[in-house]
Structures are given as structure tokens and as C-alpha cells.
Structure I
Amino acid sequence: MSFLSTLALAMGSSWVSGINLYAAVATLGLLGRFAGLKLPGELGMVTNWWVIGVALGLYVIEFFADKVPLIDSAWDAIHTFIRIPAGAVLAAASFGDFDKGVQVIAFLIGGGLAFSSHGTKAATRAAINTSPEPASNIAASLAEDVLAVGSILLAWLFPIAVIIIVVTAVIVSIVLVPRIVKYLRSVVGSLRKLVGG
């Protein structure tokens with residue numbers, strides 16, 4: 001596999017893990033097992049039936065948990081400790097055929113990519129949860145599911161496209177997340193005034 005393809009799969013899978021880790025792992029495993037995707041380095045571990053089965057099972061749980069306001073935010077909070085390290089591991093595993101130094105760099109960058117996508121997802125969904133209707137939450141969750149699977153497919157079929165998407169998404173995260181956090185603080189402040197006054 002070329003360096004570009006390896007880079008795209010490493011970046012794509014680590015970034016997507018911050019959005020929907022289980023969909024990313026299941027998609028990689030199924031593509032590797034049935035579609036002829038040759039996974040780089042040690043990433044082939046996700047083609048193990050047990051890994052695919054557990055990832056699919058957890059994806060089904062997340063699919064429903066992620067559609068319910070407030071439950072999705074609790075789920076995201078818990079998964080802060082799962083998605084980010086997993087994104088780092090997926091990136092490092094992708095570079096398993098490279099020097100250990102390259103793997104460490106991939107680990108660090110992969111964790112950063114997972115952190116950026118997870119932070120953006122969690123902050124955005126917390127902001128959406130301030131809306132009383134559930135439709136926007138369900139629509140956002142379904143869009144994330146499509147984005148997760150679609151990004152893994154893009155990483156395989158159009159490596160440069162997914163690299164551009166990930167870099168663009170990181171830039172958007174840097175701009176967007178502080179604004180969302182500011183909005184959430186204003187909502188919390190308004191709620192405190194209502195409760196206190």
C-alpha cells in the first residue's frame with residue numbers, strides 16, 4: 001500500500017473514531033474482509049470476526065443512544081476516554097510497517113485528530129440538546145453515521161479527498177468549538193438566573 005493510502009486510512013480512521021468509533025472499526029473490518037481493502041500495517045486486526053462483531057454490537061447500542069437528547073451527551077462524555085485513545089491506536093496501527101518513530105508520530109497526530117472531531121461532535125450535540133424538539137438531534141446523529149461510514153469509504157477510494165476533508169474539519173473545529181462553548185456557557189448562565197431568580 002502506498003504512503004498516501006496509508007496516510008489517508010490513518011487520518012480518516014482516527015478522525016472518524018472521534019465521531020463514531022464503532023462504525024469506523026466495523027466499516028474497516030467489513031471492507032477488509034469482504035471488499036478486498038488491504039489494510040496497512042497492523043490495522044488488519046480489525047478484520048477479525050470478534051472485532052467486527054463487537055464493533056457492530058456496540059454500534060447498534062450507540063445508534064439508539066445517540067438519537068436521544070441528553071443520553072447522547074452522557075454517551076459522548078463517557079466516550080471521551082474511549083474514542084480519543086482508540087483514534088491514536090488506529091493511526092499508529094496503520095503505520096505498523098514503518099519505523100517506531102513514525103508510529104509514535106502517527107499515534108500523537110491520530111489522538112489529536114480524534115480529539116478535534118470528538119470535541120466538535122460533543123459540543124455541537126450539547127448545543128443541539130438546548131432545543132426542545134428531538135428531530136434536530138436525530139438528524140445530526142444520522143448525519144454523523146453517514147459521515148463516519150462515508151469517510152472510511154472515501155479514505156479507501158479517494159485518499160486525497162479524505163485528507164482534504166480531515167484537514168478542513170480540523171480548521172473548522174478550531175474556529176467553531178470556542179463559539180459553541182461560549183453559547184453553552186450563556187445558556188447555562190441563563191438557566192442559573194431562572195433557577196436563582
Structure II
Amino acid sequence: MSRSATAAKAGEYAQDAEISNSAGAVLGMIALGAHSGYEIRQAGEISLRFFWALGPPKIYAELGKLEEAGLIEGRDEARGGRARRDYRLTPAGESALSNWVAGGGSAPMELRDPELLRLFFADAVSPAQAREQIGRIGERSRRAVECFEREIEPAAARARDGGSAFPAHIAEFGHELHDFIADWCARLEQRLD
């Protein structure tokens with residue numbers, strides 16, 4: 001594809017804001033300072049994992065598509081003897097990210113939790129097994145709260161100090177969500193006793 005065709009495609013792509021949520025997440029992580037696929041994965045593990053799955057295959061596939069569309073530019077760099085490609089947003093990528101964030105629709109919230117799915121069908125097991133399941137869910141959220149306090153909130157504070165306020169707001173949401181889940185499990189266990 002010629003440079004002018006790439007530029008036209010990038011402009012059209014950015015203007016239409018038809019990027020996937022995963023592409024938006026990758027663009028957003030680059031905007032926050034994660035410049036390689038590895039850094040995006042690491043940052044996503046700390047910040048996005050409690051509400052959005054962004055694994056290595058998806059990250060690298062999106063990086064390729066975004067670069068081809070002219071929304072990011074990559075440059076090969078070696079760090080510590082390892083090959084690495086660093087990315088930065090292009091102006092079209094900045095526009096696409098802005099359009100994606102602003103263009104949110106009315107999609108329903110999707111909570112995919114295999115443990116909650118199992119609990120939904122807990123009438124198929126003994127009451128003791130159902131209580132064990134509730135206990136596992138509550139314990140998982142208590143551990144998540146510890147993780148928020150130890151890892152996620154400090155990383156969000158660093159992002160806030162760097163000028164990005166909303167990762168800290170979302171970290172607060174996640175902390176409170178897991179506080180709620182742990183409390184809900186404790187209340188449910190009491191009701192079942």
C-alpha cells in the first residue's frame with residue numbers, strides 16, 4: 001500500500017472511529033506510556049484485568065492492524081539484547097482514540113465470571129458445597145482488594161501523577177466492587193446459615 005493510500009486509510013479509519021474495544025484499549029495503553037507489546041501486557045495486567053481481557057495474542061494482533069492503518073508508528077529497538085518494537089500514537093491514532101472514548105454507546109455491562117455462573121446453578125449441589133462456592137468467591141474478592149491496595153492503586157496513582165486521572169477512578173471502582181462482592185458473599189453465607 002502506498003504511503004498516500006495508507007494515510008487516506010488512516011484518516012478514514014480515525015474519522016469513522018470504527019476501531020474495536022481491544023484496539024481502543026491498545027491505543028489507550030500507548031497513550032498512557034506503554035510503548036511495546038510487553039509493556040502494554042504488563043500495564044494491562046495491573047490496570048485492566050478486572051474488567052477487560054487483553055492477552056498477548058490480541059495485543060500483538062491489534063498492534064499490527066493499528067500500525068497498518070497508520071494509527072501508530074513502530075520502531076525496532078533492542079533492549080538488553082532482546083529485539084523489541086516501540087510504538088507511539090500518530091495524530092490519526094490520537095483522533096481514533098478520542099473518537100472511540102467519546103463514542104461509547106449503550107452496550108450492556110458484561111460480567112463474565114465462571115464462579116458466579118457456577119453459583120447460579122448451585123442448587124445442583126449440596127448446601128455445604130454451595131457455601132464452599134460462596135466462600136471461594138468471597139475469598140477471591142478479598143484477595144483482589146489486597147491486590148488493588150498493593151499493586152493497582154499505586155500504579156493508578158503514578159498515572160494520576162503523570163496527568164491521567166481516570167485510571168485512579170477506575171481503580172477505586174474495582175476496589176469498591178470487590179469490597180461489595182466480599183460483603184455480599186458474607187451476607188449470603190449468613191442468610192443460608
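Quick note: the coordinates plus some simple rules give every number you see, no bench work behind them. On a predicted model such as this, the values are computed, not experimentally measured, just so you know. Cβ atoms are built from the backbone, for glycine too; each structure is taken alone.
Results, tabulated for the structure shown:
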| quantity | calculated |
| --- | --- |
| Structure responsible for -29500, with helix-only ellipticity at 222 nm (-39500 (n - 2.57) for each DSSP H run of 4 or more, over all residues; to 500) calculated and labels I, II on offer | I |
| Highest-scoring label, criterion being relative contact order in percent (Cα under 8 Å, 6 or more apart), among I, II | I |
| Comparison of I, II - label where distance in nm of label points 7 Å out along Cα→Cβ at positions 47 and 159 is highest | I |
| Value 2.0, calculated as distance in nm of label points 7 Å out along Cα→Cβ at positions 31 and 95, assigned to which of I, II | I |
| Value 27, 10, 9, calculated as semi-axes √(5λ) of the Cα gyration tensor in Å, for residues 23-78 alone, assigned to which of I, II | I |
| At a computed 1.9 (distance in nm of label points 7 Å out along Cα→Cβ at positions 87 and 175), which of I, II | I |
| Which of I, II yields 17.4, 63 [Rg and Dmax of the Cα atoms in Å, calculated] | I |
| Which of I, II yields 3.0 [distance in nm of label points 7 Å out along Cα→Cβ at positions 55 and 127, calculated] | I |
